[in-house]
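No value in this document is a laboratory result; all are computed from the given coordinates. From a predicted model like this one, the values you see are computed outputs, not experimental measurements. Cβ atoms are built from the backbone, for glycine too; each structure is taken alone.
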Structure I
Amino acid sequence: MDSFSILDTPPEIEFDALTRVVAHAFNAPIAVIAMMDSDRLWFKSKLGLDVPQLDRKIAFCAHAIMTPDAPLVIEDLTADPRFAINPLVSHNPHLRFYAGAPLVDDSGLALGTIAVIDSRPRAFSQTQQHVLMDCSRLVMTAMQARRRALVLEQLAMTDYLTGLPNRAQFDQAMATEMNHARRTAQPFSLLCLDLDGFKGVNDEFGHAAGDEVLCEVARRLQRHVRLGDTLARLGGDEFAIVTRDADSDAVAILADRLMDTVRQPIRLTSGDLVTLGISVGIAPYTSDVTSAQFLLARADKALYRIKNQLR
């Protein structure tokens, strides 16, 4: 279920449309698309029902997922000993009918249901059961398409080599922080980082070794970045960090830690040891910053001033 990244997400038109179609097709006052979590049943889409989720212990769908290849149909819930004392049946809203088709993934696992529910008992024919199963397949098609879109979006925002956010995701993070700072008057800081001596690694050991170094540097930098901050690879041997820490001393301490961790020797898979450094340019957000590009240019200027001093 977690692999679909769908739990606790806002309503989406594909699922709401399917819920309306099912309710109309079966003339049912209640229709739901429900996802089974470890201890609850969460409704991705619902019609005629006010609650966002149910305890798994009382959810009819917990029984429906036990038979992934067929729908669960209870024409009169009060006549079934499994459900007669269920609080949804014996108390308000006094439900009497349930038909739920499992949502089955490619490996045969039932992740939830699409279901129609009524407050009166009713018959449900074999043809209707087949239609409900077809609807469950449509829901799974929508879920799989949604997951593919999320994967593609993530790939588009991720550096292929290091797994860090790429320039596109960095630009989004900068825009978010700019808007947050303008709205709340809470500043943030931008750190631009550039490796010292990286060209020598490529020249002496080859580009594959250079890729190893970049991946190891990314891992080391990430250990010092707080949750909520964004560490990105902008390209080549350039990295950047957007942090909501605006205290100049704290940011300077962070920069020192980053430099110290990168300076530690890196052992390549060939057995060779390489040592390189990293320069850090810092630019805090201030009231005169007019754009993300302006702040990035300020951090770049600070970075190359430091690199010129090293030269």
Structure II
Amino acid sequence: MSEHSRRALVTGGCGFVGSHLCEQLLDAGSAVLALDNFATSNPDNVAQLLGRPGFDLVQHDVTEPLPPLGPVDVVFHLASAASPPDYLRLPIETLRAGSLGTANALELAERNRARFVLASTSEVYGDPAVHPQPEAYWGNVNPIGPRSVYDEAKRYAEALTMAFRRERGVDSGIARIFNTYGPRMRTDDGRMVPTFIAQALADEPLTIAGTGEQTRSLCYVEDTVRGLLALAASDHPGPVNIGNPHEVSVHGLAVEIRSAIGSRSTLTYIDGAIDDPQRRCPDISLARLELGWSPTVTRADGLRRTIDWFAARSTGPAARALP
């Protein structure tokens, strides 16, 4: 990281992406303060960091006024429910994280004259009519559907971030993160990679929502975090897409995971989710040009690392030798 990131605040620091971000910041020589209310995260994700010099953990809800946290040079705002089961279970809390939580994090950055990095999402594009999705595309979002609690929370967070930049001079950057996967995902978070892996390890049917022809682009968490760090080290305001431009169908991914594990699982189909995007793939030209960033971990390699992590933690029927 640059000299501007001597002490970093990571809201949602015990979450899947947040914990990896904290770890990479520490490895780069920054002091790190992780703030989390554990609503959808697990403090075990940062257990290995608790004894490291420069790492602090504060349990706090970012939607409430922030306690004294000391000076920071960069604020990464990741605090939010991120998987559909979580934000559908916590709809109002998700909207508050995007509104009140973002405002609190921005005001802290303003007081400290710190760089502010918003972890937004590809969900701001909704079910896109443009493919792949460039940052200039305004999206196709249902503002009152069940997914809107997440989509609109992030769209509001982007608008608020730009307002603070324009009106108060906050040094900010917006990252639109596409599907990210890797170790430390929750088995029960409802996203397809951990769901398929857990089912395949147990030789249970792999449940595919909808037709399975809908596509996603999967970025390994190590690459996603590198993108966030590159944005923090730059002066680019964003938004900038952080994701892997290699598209795969949900059905194709299920088959890949089953094959990688050597599972006897069958494929089964369930009803698709309301407003589920049918195609999802980032145009990362801007990230390559302005940040010098692009993903480097192949899907085969990333899936193998993720499968190994889940297999090492499996018990009972899911504890199996992998090919």
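Observations, loosely collected:
- Parent structure of the calculated result 0.96, given that Cα Rg over 2.2 N^0.38 Å is the read-out and I, II the choices: II
- Structure with the greatest value (metric FRET efficiency 1/(1 + (r/R0)^6) of positions 132 and 164 (r between Cβ atoms, R0 = 25 Å, to 0.05), set I, II): II
- Among I, II, structure where Rg and Dmax of the Cα atoms in Å, for residues 116-195 alone as derived comes to 23.8, 71: I
- Of the structures I, II, the one that 6.2 was derived from, the read-out being mean projected area of the Cα convex hull in nm², for residues 212-275 alone: II
- Looking at FRET efficiency 1/(1 + (r/R0)^6) of positions 76 and 220 (r between Cβ atoms, R0 = 41 Å, to 0.05) over structures I, II, structure II comes out largest.
- Each of I, II could give helix-only ellipticity at 222 nm (-39500 (n - 2.57) for each DSSP H run of 4 or more, over all residues; to 500), but the derived value -10000 comes from II.
- Relative contact order in percent (Cα under 8 Å, 6 or more apart) from the coordinates reads 17; which among I, II: II
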